[in-house]
Structure P
Amino acid sequence: MTGSPGAVSAPSPPDATHLAEIARIAYDFAGIVLGEDKAHLVHSRLAKRLRACGIREYGSYLALIRSASGTAEQARMLSALTTNVTQFFREGHHFEHLRQHALPPLLAQARGGRRIRIWSAGCSSGQEPYSIAMVLSDLAPDVGRLDIRILATDIDPEMIARGRQAVYDAAAASAVPPEFAARFLVPVAGGLRVREPARDLVTFRLLNLHAPWPMHGKFDVIFCRNVVIYFDTPTQVRLWQRLESALAPGGWLYVGHSERLAPGSGARLTSAGITTYRLSPQPPDKDMQQWH
C-alpha cells in the first residue's frame, strides 16, 4: 500500500527473504552482486526509495518492483544500489594517454574521411564523455566538421537526463583544468554548462550493459571504468569479451584504476599502459553495420 511520502515512517530493515529477492533482481537484470554482508548497505540505500514511494516495508516495495508499473522504480532501485561516483578528468593519465597516443592518428584518419566512434560505457552524469569531448575539441578545432561522435550510455535514466542537460555545479566543474574551463564551460542558471562544439559531440543513450546492445558498429576507443567492480568474475569475463568484440582493430580500452582483465577474457587485448589495453590490429572476420 502506498501513500504520501511525508506521512510514511522509517521503513523496517529487509529480512533475509527480501534481501535475497533484491539480490536476485540486481544480478538478473544488471549483473550486480549483493552478498549477505550487504544488508546494511541495501537498507541504507533503499530506505529513501521506500519513503519516496510511500511504502513502509520491503514486501510491498518488492511487489511494486514486480508489477507491470514497476519498471521505472526497478531502475531507480538499481541506481540506488550502485555508486554514481564520477568526476571531470578522473584518472588523468587516461586522458593524457588519449591525447598523446590514441587520438592523433584517429584524427588524421578522420580528416581523410574515416568515421571515428568513441564509447563512454557507464557514463554516469556525463563528466567522463564531456572530458573526452574537451580533449578532442582542444586537439582538433575543426572537430565539428569531422565524422567523430561519442556515445555515452548508462543504466540510470536520471544520470542520462543530467548528462543531456550538461549543467554542473561549481564543485563538479572545479575538476576541469582552468584553461579548459575558460574555453568549454559557460555560466548558466544552476551552475556551468558545457559549450558547443564539445557538447554536441556527445550522444546520451540509456543502456544496460548486462542486456543486448543495440549498437553493431565498431568503436575506436571505449572507456568502461569502475563498472565491473559490481560484477562477479563470470559476468566480468562476459563483459570484457563483449567489449573486445565491440572494438575496431587497433582500438583502445580504458578501465578503472582497480580493474584488470579477468583470466579468460580479452584474448586479443594487450596491456598498453596503466589500466589501458589495445586490441590487436587483426581485422574483423566480417564488416559490421556502422553505429551513427
Structure Q
Amino acid sequence: MVNKATPELRLAAGYADALLREKGIDQFPVDPRQLAEDAGITVLELPAGTDGCSGMLIHRGGAFGIMYSTAVDSAGYQRFSIAHELGHYYLPGHPDAVLRDGQHSSMAGYVSADAYEREADQFAAELVLPERLVRPVLGRLEDGMQSVRGLAEAAIASLSASGIAYARYTRSAVAVVMSTGGRVEFCSFSDALKDARVGWLKRGDAVPATSLTSELHRAPDRILAAESLSGETSLTHWFGSDRKLTVVEEAVGLGRYGKVLTILHVPGLTSSDEGLETDEQEEAALLESWTPRFHR
C-alpha cells in the first residue's frame, strides 16, 4: 500500500456528508450495507474464524465487494466496518492506494495510525453518526454514558463510535477513553475539556491504577459480561490537572471485544464556559460548499 503522510480527516467527513445528502438521508439509522448495495457493491460476511481484520474491500473483474467480520457480535461494530470499507471505495486516492493486489484488509475502529485507515474511520464515523443528526439526539439526553447509549441505540452504532461522536459534538467537558489490558488505545476530548488544558492521555499510557476502569481490567470476566461501573473521581486523578474539579467516571466492558470504554464527564463545565462557542451555521455552509464527485 502506498504511504500517505497526513490524513485529511475533514475532507473524509465531507465526502460522507455529501453522500448522505445525495441520497436524501436525514434521519437515523443510516444503513451502510444498503448504501453499498445501492452502489452495486456486494456485501458478505467474512468466513467464521477469520482473524485480524474487521473487513475487506475487494475488486475483481471490474466489480467491487465488501466483506465484514462477525467475530464481534455487535450490529454497530459490523455497520461501522462496512462503512469503513465504503470509505476506501469513495475517498479520492484510496482505491489506487489500498487495492494494488485487488483486495485490502482493514482493522476499523481508530486502532491504526495509517493515514488511509484514519480517513476511512473518519468517513465511517460521519456516515453512521453524522453531526447534523447527532446533535439533536445529544440535546435530549443527560451527559455521560446515557448520551453514549442513547446515541448508539438511535444510530444502531457501537458504543465506541458513539462515544467518540459524543466527545466530538457535545459542548460539555468530556473525555472518551478506549483501553485494553489497562493501557490506553485512544483518548478523545471534547472542545471544552481541550480548552481546560489538561494532560492528554497517549496511546500506551496506563489508566490510573485506582480507577474503576482499572478495576474492570483486573477482572476480564466482568469485561466479557459487559459489566459497567460508575463513580466520582477528580480531574487530577486522570489527567494531572491542578484544577480541582470533580469528574464522573463511567466504565463499561465491551464483551468479546475485550476492551473497556470509559466516559469521563466534568459536570457543569461546558464549551460556553470555556469561551468555545462556534458558529454552526458557518460550519454547515462550508460542508454545503463541498461537492465531491463519487465514482460509479
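Just so you know, all these numbers are worked out from the coordinates, no wet-lab data involved. Keep in mind that this is a model prediction, so the values were computed, not measured. Cβ atoms are built from the backbone, for glycine too; each structure is taken alone.
Out of P, Q, which one gives 1.2 for distance in nm of label points 7 Å out along Cα→Cβ at positions 132 and 148 as computed from the coordinates?
On the way: P: 1.2; Q: 2.8.
Answer for the origin of the read-out: P.
Taking 0.50 as the value of FRET efficiency 1/(1 + (r/R0)^6) of positions 100 and 212 (r between Cβ atoms, R0 = 35 Å, to 0.05) derived from one of the structures shown (P, Q), identify that structure.
Working: P: 0.50; Q: 0.20.
Answer for the origin of the read-out: P.
P(r) over Cα pairs in 10 Å bins from 0, in percent computed as 6, 26, 31, 22, 12, 3, 0: which structure among P, Q? List each step's numbers first, then the result.
On the way: P: 6, 26, 31, 22, 12, 3, 0; Q: 6, 28, 35, 23, 8, 1, 0.
Among P, Q, the structure yielding 6, 26, 31, 22, 12, 3, 0 for P(r) over Cα pairs in 10 Å bins from 0, in percent is P.
Given 2.5 as the derived value for distance in nm of label points 7 Å out along Cα→Cβ at positions 204 and 252, which of the supplied structures P, Q does it correspond to? Intermediate results must be reported in sequence, preceding the final value.
On the way: P: 2.5; Q: 3.0.
Going label by label, the one that fits is P.
So if we calculate mean count of other Cβ atoms within 10 Å over residues 220-227 for every structure here (P, Q), which label has the highest result?
Going through P, Q one by one, mean count of other Cβ atoms within 10 Å over residues 220-227 peaks for structure P.
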